[in-house]
Structure 1
Amino acid sequence: MYFINPFKALRPTKENASRVAVASTDHLTEEGKINHLKKNPWSYLNVFNAENDSKSKEQFELMKKKSILKKEEETCFYTYKISDKNHEQIGIIGTAKLSTYDNLHIRGHEEIFLERAQKRLKQMDNLNAQIGPIYTIYPDNEQLNELLKKEILSKPIYSFDALDKCKHEIWVINEEQKIKKICNLFNSINRIYIADGHHRMEALSKLTEFKKHKNPNHIGDEPYNYFMVAIFPQSQVRLLDYNRLIKDLYGYSPKDLIKQIKKKFKVEKQNSSYKPKKPQTFGMYLDKQWYSLELKELPEQNLFHIINLDINLLHYYLLEPILGIGDPRYDNRIDFLAGFHGLKAIENKVNSNKAKIGFALFATQVQNVISFADKKLNMPPKSTWFDPKPLDGLIAYDFE
């Protein structure tokens, strides 16, 4: 087998695709989620949100029985284009062997939390399927990029606007020569980076071992030895800012807090919402006023080499020493807000007293992600928000 391989997808019929596939629920309010479920009985949300494992499995099996989902008859790759008015990315969906998840061929950058991985494991074991692909990045390869561009000149099998306000389109690649060429190109690239899906990845690794131990005739080529990936070129993926909200001012008045911040930062009032335009600058919303922040001095040199990310600099110079924020994984005084919500969302949270102060950050760069992964280092929590992301359920992989 190759590094990246074609497979027989489990996917919705054309007329059901937009109602079955789901975007990240971060794009939905609780009310929006309820309305979506009511209007779309075959949505995968009805599988994920079922009251128990038994109901979840029953709903999934019913979708197959009613031919809402059908299994591909031949092994294929799937070209996947995601676009909005400002952005487009064209990638490919295939499978990789779980044994290549070794920090050499498939490299991650995020710390794993056992509880979250266990939840994913339970879900996939119950359904005996991987509903959404692991979102990954490949270092740009001109031949592969051009091949995928040519594929999208024909009519897609799916094309619709999803809840994330992006258009999602899929093309099937089933010609033997094209499949072989794609396999060979990925063999020459020989590495991909996880953008989103570290916990699913860990869960899949555990699930493979679990199924292997249960199968006395295990030979290593069973479907459960593989997992599904959506792979996009490095130059096309987009990262958005991942902003911070703090629930209190640690006993300071707004005026006294600004005095403290001015010891390390240049602080300037802004006439409108402030989005940083370069690294090592920050926006701050406090008491219905936006400010720009910039470190007065370059970060300590030895420190800078270790934590050269804006989120670390903000934490080291402001959140921890001034606002008393500890480990962001466990400190319940800090919240996180993905950039697609916009700066208005920071204002709304602070104005409604759900937070006392908000910070807008410059987005982490793709090269930072790759650099950390290459060095086998974990990035801090909530460092990256890749947007847009592949939908769950548009292309699924069952282990049967």
Structure 2
Amino acid sequence: MPPVSDVVVVVALAVMLAIAFGHPRGRVEAAAGVACAGATLATGLVSFSEARTAVDRLAPVVGFLVTILVVSDLCARAGLFEAAAQRVGGWSGDSAARLFTGGFVLAALVTVTLSLDATVVLLTPVVLAAGLARSVPDEPGTYACLRMANSASLLLPVSNLTNLLALPRLDLTFAGFAVQMAPVLVVVLLVEYVGLRLLFRDRLAVVPAADASRPVPVPAFPVVVVAVMLAGFAVVSPFGGEPWWVSLGAAVVLAVWAVRRGLARPIHVVHATHPGFAIWVLTLGVVVAGLAEGFLGRTVRDLAPGSTGLGALLGVAVLATVLANLLTNLSATMLLLPIVAPLGTTAVLAALLGLNIGSGLTWTGSLANLLWRRTLRRRGVRPGNAAFHRVSLTLTPVSLLAAVVVLWAVA
């Protein structure tokens, strides 16, 4: 039987995950996180000094999360997502398959540039509305958003918090990370696209109705700011710069612009930072630090492969997938990366494949999965468990296997 201290930490993690899945008000998220971190400290598994180290390590990642959420929210308020979806609809003409293709590419681009949260929370409802306006089934477009939120988050360190957590443990710059993962992403996108086309081939056979919605102009200023932000990530990385420095600048510039144009008020900018969730993530680091010192940490260390051959990389990716679906990918990242980091860059990247692609296997694998479901339910669409797992269980193993093989081949 595990010691009482281990049980306390496991219960603390379970409470935090339940809070995250329920997504209550920010003050509830923050209070629950602080209470669970306090319970972890009380067990003695983690000292105050170690807890502070965990928080300090997470602080730059949370800084990026807060600022990129502001950037994404202000882009949405400016109509960028709506305008992009409308351009995709115009390009697709009378073909539901082309409409799907355009939505698939758009979801991948949003994930890469603005992170997976922007895709599931801000782009998904736009894609849903665009499909309904043209009388096409919602599943192909909305599932493209879901799959791209996890699988397309491989390319850049800023596409997923898991990547940002891994970056300090990699011997790669921002651009180097992208170069290493680019061939992997190409293969994954091909697998996902072909798989979704086959799974939804009946729904893509319909003829879309004409789009009667009013044209939405593309807001040029947010596009320029986002483009400069992406270039800035690559520029500061070789000099030891943190991504949040750049995203903070972009958030401030967009906030001033949006307030002056009447698109947002200062309180909207504050709400967009989701401060309660930021505190939740910081305290999660303390709880996972306690978990790593207990029986689960010891078990994972025993199971982790000790080499970087193809079989070992597959083992790392599968282990990461299992942990992501048990603990969510954010918790699993904090637990697993210190264990596989001594094996080198390729092993850490293999872990990210499981933490990103593999997290799409079940509802609990990624918070993005649950945010996607909640976003659709709020708009009257109820994605069923059977439909979700039909897609996830079909595509995730194939995508993950293909990604690991390509990573091994190019490493």
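No lab work stands behind these numbers, since they all come straight from the coordinates. Remember, it's a predicted structure, so these values are computed and weren't measured experimentally. Cβ atoms are built from the backbone, for glycine too; each structure is taken alone.
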Structure from which 2.9 was derived, distance in nm of label points 7 Å out along Cα→Cβ at positions 199 and 279, options 1, 2: 1
Value 29.4, calculated as mean count of other Cβ atoms within 10 Å over residues 143-150, assigned to which of 1, 2: 2
Among 1, 2, which structure scores highest (criterion: distance in nm of label points 7 Å out along Cα→Cβ at positions 47 and 311): 2
For helix-only ellipticity at 222 nm (-39500 (n - 2.57) for each DSSP H run of 4 or more, over all residues; to 500) computed as -9000, the structure of 1, 2 it came from: 1
Origin of the value 0.95, where FRET efficiency 1/(1 + (r/R0)^6) of positions 7 and 191 (r between Cβ atoms, R0 = 35 Å, to 0.05) was derived from one of 1, 2: 1
Structure (1, 2) behind the derived value 14.1 of mean count of other Cβ atoms within 10 Å over residues 247-254: 1
Among 1, 2, which structure scores highest (criterion: FRET efficiency 1/(1 + (r/R0)^6) of positions 79 and 271 (r between Cβ atoms, R0 = 35 Å, to 0.05)): 2
Comparison of 1, 2 - label where distance in nm of label points 7 Å out along Cα→Cβ at positions 15 and 255 is highest: 1
Top of 1, 2 by percent of Cα pairs over 40 Å apart, largest first: 1
